[in-house]
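So, here come the structures, one by one.
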Structure I
Amino acid sequence: MILVTGATGLVGGHLLWHLLQQYEKIVAIKRASSNMNTIHTVFKFYTKTPDEYLKKIVWRIADVNDYDSLQKAMSGIDQIYHCAAVVSLGGQGENIDDVNVSGTRNVVELALAYKVKKFCYVSSIAACGFSHKGEMINEETPFQSSTHKTPYAASKHAAEQEIWKGIEKGLKAIIVNPGVILGVSGAKSSSTLLFHQVKRGMMFYTLGGSGYVDVQDVVKAMILLMDSNIHSERFILVGENNSNQEILNWMATGFKKPKPFIKVGRRLITVIGFFSEISGKIFKYTPLLDRSMGVSATNRSYYSSQKIKDALGYQFNPISKCIADVCRFMLQN
């Protein structure tokens, strides 16, 4: 039996859909307070009859930080796709280490105890190394804590260390490091928030850029890796390296909105981030922008997916098509 953690999120929702094309039943974990909007929206993207597929999911109530509930939920499981995470693009984030590190440690420990046959962990390019001179970042680029690395990046890197510890103890595991993931979601968070902002109209852009990937490519690659004999390996999943302006322009075109035309430099966005941080501390909220996000938004990092291409012969979807499909769905729904 296959288990998916983080099943109500962007990656988890799309993963469930693709797994259900191969299997009759999938076990998925959700918290008692989980919002099911994303998974309903995701299934509507693929089919006009989402309920026919949703009823095939065996839901188990658990929390990756609640060892007892997790222990019950993982009983009888052969394969685990560990997608549960707190995603925070900035320097803040509620319970980041609790979920991303401690939660991953719990899942790994129980996977070893239950002798799970194979394990896939969804990490991030944030946990990869940093390029200072525009060189391609690959799986071997060393991770270094620096002013460019956010608490989110540090948490994903630490979570990967929990996977490697499990591998040393005999766990057959795969780590995937997706780029900025784009796809249909019912939530207004992380990269999905950008679609909603552009749909309302956006005038500003930054000169930075990063590696982007279609969520469908992420989950397809995960399934192919889990169905292969490959284990104890790490794979970057990036479809294209794009500038922020390029991404925003494609979104604006998809929503029939004017393209952003005001360039925001690093100095200004860092100052805005600084005052947002102060405001967040005073009024006790997580700001949408902080200094680390300002730096990230103006950096251009390049990532290589050559390893996954060589291992599986995998070909990624064009990012422009992915964005066009998401925009079309959002306009129709």
Structure II
Amino acid sequence: MLAPLLELVASKAAQGAPPSPPEWQYSGFKGLDKTLSTLIRFFLQSFEGGRFVLMPEFIASVGPAAIAPIIEMRRSGYRFPTVFVSMLVLGYLYQTMGAGVILPFWWALHLLLAGHETVPMPADYSEATLVGYFVGFVAFSFAMVTYQTPGIIGIWQFFPAYVLIFQLLSLLSQRFLSRAMFGTSHQALQAIYIFNIFSSVVTHAYTLIRVFKSASPLDSLKDIYLPGFSFASDSFTVLCQDFCKWDYIYIAAATLFSGLWLLRGTGTRLYALGVFVVSSLLLGGGAGFSLIWMIKENQQAELHSKSELAKEEKQK
């Protein structure tokens, strides 16, 4: 469903579907500027001048889904240079094909290659991830959702690179200038998840307020969350918004499946699934994603603590 819609939306955006802004010239490189112009048209039509109610909640859900691969690759034992290059490639594919298209394939490959084997997460890496996420994604996303101008939308498209660059700068800063603020990796990662829950609650509340203020809340709820299944006669704006909705669904499915897969124990997985369903309905999808990864983080910290105690017992 998502792949043919992607092709249709991309072709219409590239052709300058009306209303069509002029071709933006940001970099001076024709290929890059053409891609940016296509993406800017897509986002401008999706926002629809602020009338697309789901967009803030959608962006708030992209964050938790986008940060999880950066954390899990490092936890699986990959060194930072490998993670950095891999995430740059993944980020490029995010922005040009849609996270809903790419994430299921990425997670399938990662779970196949890495499995459940993990290594302790360095505290400096966790803190650097926190810095990269807040500066590289949260700040730019807030600006884009608030202002919705072509320039800011164009700048936002590079957020995967911003996250990684600020993460790298934070790592260098911790090495040469100051120590990590957090004592453990667990604390820094929990800070990310707690913030994501907060932002999800705020954006989900905004969506629901708009729903219940409408003349027909049930119809409004369906219109906001349910994507179309037929794209033949839809306007460019509707196609763009349907793509965002399908993207949201595929991101949710991939993130949910991978989070449950990485947990250990059937009981824990069933508990996490229940938490995801309830929290997504009440607090938004971003909260659902984050709570699953918080459960995983707590389980990981507990397993690490048990492992350390076992080592100490052996040494005695």
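Read-outs throughout are calculated quantities, based only on the coordinates presented, and are distinct from any laboratory measurement. Because the structure is predicted, anything quoted here is derived from the model rather than measured. Cβ atoms are built from the backbone, for glycine too; each structure is taken alone.
Mean count of other Cβ atoms within 10 Å over residues 155-162 computed as 18.8: which structure among I, II? Show your work: numbers first, answer last.
Details: I: 21.9; II: 18.8.
Checking each candidate, the match is II.
To which of I, II does the computed value 1.3 (distance in nm of label points 7 Å out along Cα→Cβ at positions 43 and 203) belong?
Numbers: I: 4.3; II: 1.3.
The read-out comes from structure II.
Quick check on the output: -13000 is helix-only ellipticity at 222 nm (-39500 (n - 2.57) for each DSSP H run of 4 or more, over all residues; to 500), derived from one of I, II. Which one produced it? Don't skip to the answer; put the middle values down first.
On the way: I: -13000; II: -26000.
Computing helix-only ellipticity at 222 nm (-39500 (n - 2.57) for each DSSP H run of 4 or more, over all residues; to 500) on every structure in I, II gives -13000 only for I.
From which structure (I, II) was distance in nm of label points 7 Å out along Cα→Cβ at positions 107 and 243 calculated, if the value obtained is 3.7?
Numbers: I: 3.7; II: 2.2.
It must be structure I, since only it matches.
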I have 5.4 for distance in nm of label points 7 Å out along Cα→Cβ at positions 51 and 115, calculated from one of the structures I, II. Which structure is it? II
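Thinking only about relative contact order in percent (Cα under 8 Å, 6 or more apart), which of I, II has the largest value?
Values: I: 18; II: 27.
Evaluating relative contact order in percent (Cα under 8 Å, 6 or more apart) on every structure, the highest lands on II.
Check the numbers for volume of the Cα convex hull per residue in Å³ across I, II and tell me which is largest. Numbers along the way, then the final one.
Working: I: 129; II: 147.
Largest calculated value belongs to II.
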